[in-house]
1. I have 1.8 for distance in nm of label points 7 Å out along Cα→Cβ at positions 18 and 122, calculated from one of the structures 1, 2. Which structure is it?
2. For the read-out helix-only ellipticity at 222 nm (-39500 (n - 2.57) for each DSSP H run of 4 or more, over all residues; to 500), a value of -9500 was computed from one structure; give its label from 1, 2.
3. Rank structures 1, 2 by FRET efficiency 1/(1 + (r/R0)^6) of positions 42 and 82 (r between Cβ atoms, R0 = 41 Å, to 0.05) and report only the one at the top, that is, the highest.
4. Going by distance in nm of label points 7 Å out along Cα→Cβ at positions 50 and 106, which of structures 1, 2 comes out largest?
5. Comparing FRET efficiency 1/(1 + (r/R0)^6) of positions 26 and 74 (r between Cβ atoms, R0 = 25 Å, to 0.05) across 1, 2, which structure shows the greatest value?
6. If Rg/Rh (Cα atoms, Kirkwood Rh), for residues 10-89 alone computes to 1.17, which of 1, 2 did it come from?
7. As an exercise: Cα Rg over 2.2 N^0.38 Å, calculated from one structure in 1, 2, equals 1.20. Which structure is it?
8. Identify the structure, out of 1, 2, from whose coordinates relative contact order in percent (Cα under 8 Å, 6 or more apart) was calculated to give 25.
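Derivation of every value follows stated rules applied to the coordinates shown; laboratory data play no part. Just so we're clear, the structure is a prediction, and the values are computed from it rather than from any experiment. Cβ atoms are built from the backbone, for glycine too; each structure is taken alone.
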Structure 1
Amino acid sequence: MQPIKMGVLSTLPKEYGYVVLVGSASYVMLNYLGIKVSMARKKYEVEYPAMYSDSQPLFNCVQRAHQNTLETYPQFLFFLAMSGIRFPRASAACGAVWILSRLSYAHGYYTGEPKKRMRGAYGYPAMLGLFGMTIFCAVRQLQWV
């Protein structure tokens, strides 16, 4: 079966599909974390529009895990998309590691011991890898090297 030609998209490497799949998986991960917040709201009786609770620190841990992921999500998507143009497999691998690390981060935080969120620290090198590959792509595009 021949791939469908779609203008700019047809100039992307075939392996860019991995990048798209990882980006899609990140959407599933974010929704999972959001559902966990909704469940915690019900369990700890924290009504909207309150973002945090003065009396339920375990709710705050669940909420904070989701919020922290949202705070870094735009950068993740940008670096994933940009680095994936030149390094689709490496970018997809780094992206997958980042997603898994966010789940580890969240589950560590859910224990109620915030220090256990560091179980997800292995995602920092993955994000740094995406950042580095993105910068490399920019430098090459500008023909500085």
Structure 2
Amino acid sequence: MIATGSSVWSGSFHQGSGSISTESATLRDHPYTFASRFEGAEGASPEELLAAAHAGCYNHALANIFHKNGREVGSIATQVEVDMGSDAVSPGIKAVHISVDAAMPDVSDEDFQGFAERAARTCAISQALSVEITLSATLAREDGSDLSRERQ
């Protein structure tokens, strides 16, 4: 399977504008600008789309690891932050942070942390990135207690 995205851009780096699309039409001609990428203005950002894709990829990888270890999946909620920075030459992705909250029956925190770390290393988007990827993993018990600790 090949996933395809596309973009068009017109104008200068600071004053131009563009749009981003996916072949599946999940996203069709969504506008983006310098301001939407770097200043928080309305519009899309390729990095925001990367963050959403990474979160989805991570969730699926974690569910697969649970399955391969004979464990049931309750629920997984993941947020990914892509840290945009710039140097003297050009802007770039400086870091990625994954925060995952999960409710899983009959799993120890030690096993959960190991599975969470493995998913952070092995999901396809993580493997494609060359920046440091950090992770926060939180496991919630049915009684509401929190056994996890943040790992970075």
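1. 1
2. Considering all the candidates, the number was obtained from 2.
3. 2
4. Comparing 1, 2, the top value of distance in nm of label points 7 Å out along Cα→Cβ at positions 50 and 106 belongs to 2.
5. Once FRET efficiency 1/(1 + (r/R0)^6) of positions 26 and 74 (r between Cβ atoms, R0 = 25 Å, to 0.05) is worked out for each structure, 1 has the highest.
6. Traced to structure 1.
7. It must be structure 2, since only it matches.
8. Answer by label: 1.
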